[in-house]
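Please go over the structures that come below.
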Structure 1
Amino acid sequence: MIWLLVAAAALAAIIIAMMQNANVYARKVEAAFPPLGRMVALQGQRTPLHVIDRGPGDAPPVLLLHGASANAREFLALAAALEDDHRLLLADRPGYGYSPRLPHAEKIAVQAEAFIRLLEVENAAPAVLVGHSLGCGVCLRIAILRPDLVTGLVLTAPASHPYPGGNAWWAETAARPLVGPLFCRTLVPLLAPGAAKGAIANTFAPAEPPPDYARQAAVPLAFRPRAFRASACDVVATKREYPRQAPLYPEIMSPTVIITADKDRVVSPKIHARNLAADLQSAELICLPGVGHMPQWLRPDIAAQAVRRVRAIAAARETEG
């Protein structure tokens with residue numbers, strides 16, 4: 001019995017030490033990658049959003065929403081190609097970067113409602129919505145709920161449809177009640193940073209990642225406990241969310257450009273991008289060879305052209321009445 005107590009005490013001491021390490025890790029990476037934007041309070045909602053605001057305030061607005069395990073800096077390469085003549089709102093989705101987590105934010109509609117409020121409070125509508133990966137699901141839901149706020153959609157490496165199989169073990173573990181928060185506050189800050197290089201390579205494959213990508217995109221922010229769990233919960237929830245949302249896609253009339261790769265190790269272009277192009281009323285599909293899951297980073301010129309293209313199509317529609 002004494003030995004059991006000793007073992008329990010030793011285990012508790014190890015867990016406490018690992019949690020303290022997680023706190024140190026979070027403080028360290030936040031000092032290395034401080035916020036680039038501002039906190040925006042949303043009407044009727046206590047939880048704000050962190051937004052990087054670039055470009056002229058009176059220019060046509062563009063809202064950019066990143067995917068899982070990321071933050072708003074994921075769009076900095078694209079922002080450089082657009083900020084001279086667009087107002088860009090690069091937003092951290094709830095729980096990522098510096099945006100606090102919203103209650104029930106694993107539901108795509110909850111996140112969509114938050115960004116609808118953002119567009120309204122910032123007087124930034126109608127806007128072109130640009131998404132990457134899971135962020136495309138949020139863009140699509142905004143277009144379903146409030147088409148009047150949407151000029152058009154540019155969806156890069158979209159995740160949008162029901163898919164077979166399960167999710168990565170780390171997502172399933174981190175999303176679990178009780179076990180998940182403990183996993184995120186102990187093992188993740190200890191082990192995940194060492195695995196980041198391989199994960200980045202897989203995301204960009206078959207292309208080589210830019211040498212400075214991890215710093216430019218502030219990748220270490222994703223391994224803070226709250227951010228890691230937010231990402232895991234969003235990813236796991238897509239098994240429920242996409243089957244509910246996908247049947248609504250034919251309702252979307254906004255001009256849309258979908259940019260995907262010929263091969264993507266993270267999200268299947270066949271299941272997502274190609275099905276999405278078939279479902280939408282007004283969609284153009286662009287398939288780029290060799291860009292993996294990161295067309296918005298490797299080919300920001302194509303993504304910038306797509307933003308201008310959907311704006312031009314929307315303007316022509318308005319002229320035609």
Structure 2
Amino acid sequence: MQAHLRLSDGEPLTIDIVPSIMPLADWLPIVLLVQLLLLVLCSWFAVRLAIRPLVHLAQAADALDPNKKEPRLQETGPIEVAYAATAFNAMRDRIAHHLEERVQILASISHDLQTPITRMKLRAEMADDGVEKDKLLQDLTEIERLVHEGVAYAKSAHGDAEKPSRIDIGSFTDSLVLDYQDTGRAVTLTRKATAAVMTRPHALRRILRNLIENALKFAGEAEVTVDKIDGDRIVIRVLDNGPGIPEDQLEAVLQPFVRLEQSRNRKTGGTGLGLAIAHQLAQAIGGTLTLRNRDHGGLSAEITLLPSRLS
């Protein structure tokens with residue numbers, strides 16, 4: 001810096017000032033680095049708090065199952081996130097209501113049809129013997145079977161109403177297979193794992209019966225195996241040597257009223273509800289039902305029990 005002055009006698013004077021640089025403390029960079037790290041940490045924590053409700057919303061959407069009674073999503077967080085959680089809870093309630101209404105309608109229709117069908121069968125029995133009478137009784141029997149399956153499917157939607165209990169899965173399947181063998185049915189238990197599992201016995205028995213009946217209907221025999229995998233998972237397989245199912249239809253046949261016309265048609269007594277009931281009950285007991293075609297022919301219906309998911 002320069003200061004230009006003029007003395008009283010008129011002579012100019014220039015003063016040069018060179019300021020000295022202030023010394024930098026050795027601890028100052030460390031303090032700045034600590035402040036930067038603290039700022040980054042606070043920013044990360046604030047972002048986590050802001051997006052945590054979004055993560056819970058994504059998880060709830062991924063695990064959405066209106067048939068299960070799960071806790072409602074917490075409607076907390078920023079205004080927009082809380083509004084999204086409220087909308088999600090309302091959507092899940094509407095879906096559950098529509099599904100319950102659909103099941104109630106199906107159950108009511110199926111139940112109300114039983115009385116007129118019974119009256120029709122009684123009147124047909126009183127008619128004169130003949131070919132037409134036999135055909136009419138056969139048609140009424142098929143309708144009655146369909147009605148019973150409709151009621152069973154409606155009840156399977158509430159398969160989680162049964163109280164869970166601990167069973168020995170080996171003895172359970174052995175008893176079921178022996179019941180079939182006592183009636184002369186070709187059902188065998190080729191492999192049995194011994195393990196105690198928490199499940200809903202009546203629902204599991206209905207699943208296995210549906211799968212075994214399915215195998216007997218289309219293959220004439222059924223083979224049951226029970227394996228323990230990864231310490232806590234139980235896999236029950238019902239195997240047959242029948243025609244199998246086309247690969248592109250393995251998922252579709254688990255839906256209600258879906259039948260394969262070529263190999264599994266009305267002549268065999270199929271209503272398209274047996275596998276759907278088994279699939280729905282498997283979900284109700286916290287397991288999964290998977291259909292696979294065997295390498296050498298036939299079908300493998302696999303029930304995987306996940307005890308930790310049972311509630």
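Here are the numbers for this structure:
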item: With FRET efficiency 1/(1 + (r/R0)^6) of positions 138 and 170 (r between Cβ atoms, R0 = 35 Å, to 0.05) derived as 0.95, matching label from 1, 2; result: 1
item: semi-axes √(5λ) of the Cα gyration tensor in Å derived as 35, 20, 19 - corresponding label from 1, 2; result: 1
item: Origin of the value 1.9, where distance in nm of label points 7 Å out along Cα→Cβ at positions 146 and 258 was derived from one of 1, 2; result: 2
item: Relative contact order in percent (Cα under 8 Å, 6 or more apart) - highest-scoring structure of 1, 2; result: 1
item: Structures 1, 2, by mean count of other Cβ atoms within 10 Å over residues 90-97: label with the highest value; result: 1
item: helix-only ellipticity at 222 nm (-39500 (n - 2.57) for each DSSP H run of 4 or more, over all residues; to 500) from the coordinates reads -15000; which among 1, 2; result: 1
item: Origin of the value 0.15, where FRET efficiency 1/(1 + (r/R0)^6) of positions 98 and 234 (r between Cβ atoms, R0 = 25 Å, to 0.05) was derived from one of 1, 2; result: 2
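Quick note: the coordinates plus some simple rules give every number you see, no bench work behind them. The structure displayed is predicted, hence computed values, not measured ones. Cβ atoms are built from the backbone, for glycine too; each structure is taken alone.
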